[in-house]
1. A value of 49, 44, 33 was computed for Cα extents along the principal axes in Å; which of P, Q is the source structure?
2. A value of 19.1, 49 was computed for Rg and Dmax of the Cα atoms in Å, for residues 25-168 alone; which of P, Q is the source structure?
3. So FRET efficiency 1/(1 + (r/R0)^6) of positions 217 and 249 (r between Cβ atoms, R0 = 30 Å, to 0.05), computed for just one structure, reads 0.45; which one of P, Q is that?
4. By the measure relative contact order in percent (Cα under 8 Å, 6 or more apart), tell me the structure among P, Q with the highest figure.
Structure P
Amino acid sequence: MTDLSMDQVRTKLEPIAAWKGKFPFRLGATSYIYPGELIPNVELLSEVFDEIQLLLFEGKSYSNIPGPAETEELNRLSLSRKVSYTVHLPLDAYPGHETEAIRKESVEMIRRIYDIGVTFGCQRFVFHYANRSPEVAPVGNRRKWREQLVRSTEELLSGGIQPAHLCVENLSYPFYWVEDLVSQYSLSKCIDLGHLRVNCFPVRPHLKKHLSGSRVLHLHGVQKGRDHVAMCGKDAKSLIWLFDEMKEKNYCETVILELFQLDHLLKSFSFFTKMWKKWQTSL
């Protein structure tokens, strides 16, 4: 995060504004750049980005779920700044948990946040088919985990959630573990290039197979086994592959620079636009 004032952050973001609306897709950032609540981040970022991914949390001691006043302000900013929203559903939702009480609690949490998200026009909800429990223990019984995922997915859809709104993100396990469920229930996808790279999964084959069904893309750097850091030269090859596939498939959905620090965002945006211009001149 940063100790800068809002005015200082706004000044640093100003050069990005010239790019707003200039890509064939919607380029966005996360709502966790400026140290504060959702609205200050949206106020800053909506001036320079097409889309903002709202990171929502709901815990026993803290929640940033928008209330009526915040929802009204999000709608106002969306109209006045021509910005749209993606919601990243809480990381502490476990729709595949083997303990039924935790699974049901997770389903109810997702439903509540979905209902709030649609009030400010959100049609993209990044969704984790999480393979870990609240105790951060790996899934031991994959069959049971999948059975619970099926149960949760069917409950979510029967409760009124639109299948295309749920964008299942690739995580630390092979995506083929769940891609049949994504297809079976007509869900959307979220491709996270950083997750592919940090877990040593082939990037280009994944893009070729899954980009068409993806409504959200996550980009961030990978260095020394860590992801969600500033993008740099090591990320160039995967970006070029991405641009090639986006052109071939006429991709016009959402690309999120999934960073959580201002300096990482600025460096990544600079590198992203540099690679975009380089790729365009090679056409």
Structure Q
Amino acid sequence: MSKEQLQGYTNRLLLNPDGTITKLFEDNGVTKRSSKVRQDMESFALKNIAFSPHLLKEVPHAITMTRLEGETGMDGFLPQLPEATQVSIFESAGRALRFVHQEYQTQNSVELYLNRLVNDCICRVPLVENGLLRNDIDPNDLQNYLSRNIDINEIKRCGITVIHGDYWLNNIIGKINSKFCLTGIIDWEMGGTGSPYQDFALVALSMEQLHPVSREAFWRGYGLIPDEDMKQYFSIRQILIWMSEDLQADFSSEFYKDKLELIRKTL
């Protein structure tokens, strides 16, 4: 039996005849994060983090893992589901992320983390200066915002923990019955350690903006309502990361339209 290739944005995925999944890590210009770093993060998660698939085999540039049972690609068909089912999905997604953030906290220095974060943000702005100017965004205004609007006390309150780094509906797997039963979380390759607000930003950009029912349900499941200013700060940071790391980015596309508008409104 031949291997079936599954859809993947950053890497190729192969469905093996025995039902397992092989993920191939390549440097293909989609992201500046190297395939080696992405594979190392995926491997760490599969070995250590609940809700992830089980690691079966690892060789250079490839990981074979168990396949999680449940619905995939939920972002595309979610609006067709009853509202109660949607609420259950977002509550489950919130609970799972809170578990990860609480279970895998680190003792890393918050001050060192913040210095690196702000410096990284400031260094990224010149990389996308032309795109910003074409969209009526002053790069200097953006740098000033990123330098001055971090709330140290709020970051300390939430701590430094393992983050997923790409937390959206298509990376959440589960079974849909009268209620949603989460079976796992996939695609940990963009993860690492950092503030939970890094994941909160992805929730804001990929769930709250697209699926209004998520706004209460997700945070009810998570059990904590984040600070709106910090969530917005990290959302803008995440947009900047996408702009500076996506080597195939088209800033005039629909994907960036609302995100660039968010930056303009904030500044």
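Every number here is computed from the coordinates shown, using simple stated rules; none is lab data. Small disclaimer: the values here were computed from a predicted structure and weren't measured. Cβ atoms are built from the backbone, for glycine too; each structure is taken alone.
1. Going label by label, the one that fits is P.
2. Derived from the structure labelled Q.
3. The correct label is Q.
4. Across P, Q, relative contact order in percent (Cα under 8 Å, 6 or more apart) peaks for Q.
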